[in-house]
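**Student:** In the part that follows, the structures are each spelled out as structure tokens.
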Structure P
């Protein structure tokens, strides 16, 4: 049978119409992530297996994620944004890069302390794992009782011993934002001035570098996030295990307000094209399986209470009292903190 060009065109149109629902059924989720932990791959894979939603991911640092969202504007394909610090989450919220989410699942599982303020429409972001800002010290020349509070880093006894990474790094900005909430502006400024006066060297490097500097004797005491130390504890490299043996570790302020904790969190992007899948992914991150991945895969504490811990390093570090300052407030304080840092010369 001979078909005219018009009938062939009609057949093509029919085939396309039949194929369209198939294409429409493909479910995708676009994630912009500042998390660079290999163990997170299992998180994404299991979500896809459970839901059939394919994940496309863009990996960069926090600043790169934020800058990309700003430059793309309404054309951004991002559905979910993953960031690793309260100050960064708060800044992105203020910049209007997130949309509020109302979810009974998230509100029941994520303590209010670990999510942004709900202004009536839901929270803009949710924390899914925490890390403590610990103090490590040289056991051969520093007494634990001289460094068991953040405030003691500014005491004369620690003159020439203190090491940190940049004061303007978000991990420190968040700690200092919490200190501002506890002490007020005048006492916080005096404390930071004392910390600067006690420096063994100018701030540099990352948290693992601070641990190494204490172990080598360059520094007597330093600040580090807990997961860096736990990573060394679990390392199979003898040199890493030696570092752990040489230094002591403290959860500060256990006799009073508790240790500062920070969060890694997620939000639904302002211009998300797949909002339903994005909320589903956030709810998945609050589930037992994902919470255990955070603990066992990247040495972070889960935010959901009663999550089973199978991580030997976290078990060895033991339980501790954490402060209860809302993480959103810590983020809000970062601008004032940076002004104080500039005044006291904390680079």
Structure Q
């Protein structure tokens, strides 16, 4: 079941070599299926012996780690950090739970860091496909693994990687009521998909506002930061356009000062996209309003999206879903295939990785 096509302005003749639109529109059902298919995870450690949680990942897997920390972190009495790179922090050891996230199972930084975690005696949980090197390691080590569906593809990794980890943290007692939160998120995405089906959708509205300008995504707090980075990355990878993001309160201590000059240029170049949610700290809400007042005259336009849904996870996934579809809408309007990202592959080849 794929649900209605998003974006009334989208052309069915637009290139989509990887079937990105259909898979994106199936996200609510895929979440429901994943929750139903993921039962008890065997081999997890005694939570009383876990003093820290470390999420290992790169790219979209690392962003999944940021999502996990933003959603589960407030419930946890122990720290959770996200590690990007090869060498693990020195504190990782027998009291650590390491979540190794890699859809392909071949991400070299993740594999090397996971091997180091195993050697350090950390408890491991891998979230990966069944046919990669990481799965081979878990089989050899007899460590737990959540196996992802084989058809999880580029830019569709974030949600299943995040949900698998949240289910594991729920099982350990670190994320109470996790399945209920996930079910509410899936229900919200189904409702949002219905709203995205026509020309008056939020995705179409924001895509029209951006047009040929460069999107600048502003948001607040941990949830907003994850959503903003996701929007930026999707604009880059799906729409093939430059994009930038920042969040309050951080941008109020530096970036806001940069709008004092070159307004005659910036108002032709940037469209500001504000992502708002119910978990904003009251001071951050006030700050975002102040930022909007300052930038109003120096950007081409300001557009706003308010998250909808019950609870932080539903609201964050709601923002992410609209961002994914907005990037797809821009690609469609420009006649761009949203799937392949040849520049990324070219850089990998150049770097010899």
Structure R
């Protein structure tokens, strides 16, 4: 019996100590990572300031090369010529040290390296903020860039000043504008749907690939119900999909449609939202929002129905990714048209 008692005590102690070691390892990793990012930023700053005192490009190249040789000899390949130029670029592109400190809590140096090639400051800050808020891996960041998430998100159609303000609120206060949630189009090529399919097939495919669907929608997205049923005025109604968004603190109902958006869809989804607001909204939550996902839609119709902002949005879904050049051109054109319309209002 004594041996059994000792064995149980050792197991209990081992589990407690193992938990402490693992938690400290995670804490230590975060500390080391944060220190590395701020160190690289400070190195980039020192080199930038010193080199900029002498305006000759050739001088700067020679200084970085010699400095790299010395540092690499002392500290290893992490200070080779390419790495030093990345540090310089890091300082020049992320010149707000408070933001750097904040991002270093979640992002790794590998994230930073992935962000640096993005030339547009607002777009880069968008990806950095979403990485920070949703704890993206480097692989996820790479995939989100490839799918042109920024251009597909509703916020991209706003003036840059407003975009930066909303990103700052998300970073500092963890409060998210709905325009950071809605996107158009939604890329659902991972569903592997056949050429002909029903709404039920679409719904089933989404649930079978729920993890990928949630990643497309945003990692703060949590699944709640399929075919959420309620009875009102002796009639039965069913919502296709019901989710909850933790940062928005809202219920999100998604209505799936095979064809083109029809004006009648608006009335139906408005009723869903009013019912959810009255019977399902928890204390402290914001009003529910809705997304009508259609295979096709007319932007003129969406504007006429006043569904380009507010709590109901219409998004097109793509089951196959179009050629990148065509996709990119269409998205950029849509952003330009939306911004011109805003200026003319």
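**Student:** Thinking only about relative contact order in percent (Cα under 8 Å, 6 or more apart), which of P, Q, R has the largest value?
**Tutor:** The maximum falls on structure P.
**Student:** P, Q, R: which one has Cα extents along the principal axes in Å, as calculated, at 80, 78, 41?
**Tutor:** Source structure for this number: R.
No value in this document is a laboratory result; all are computed from the given coordinates. On a predicted model such as this, the values are computed, not experimentally measured, just so you know.
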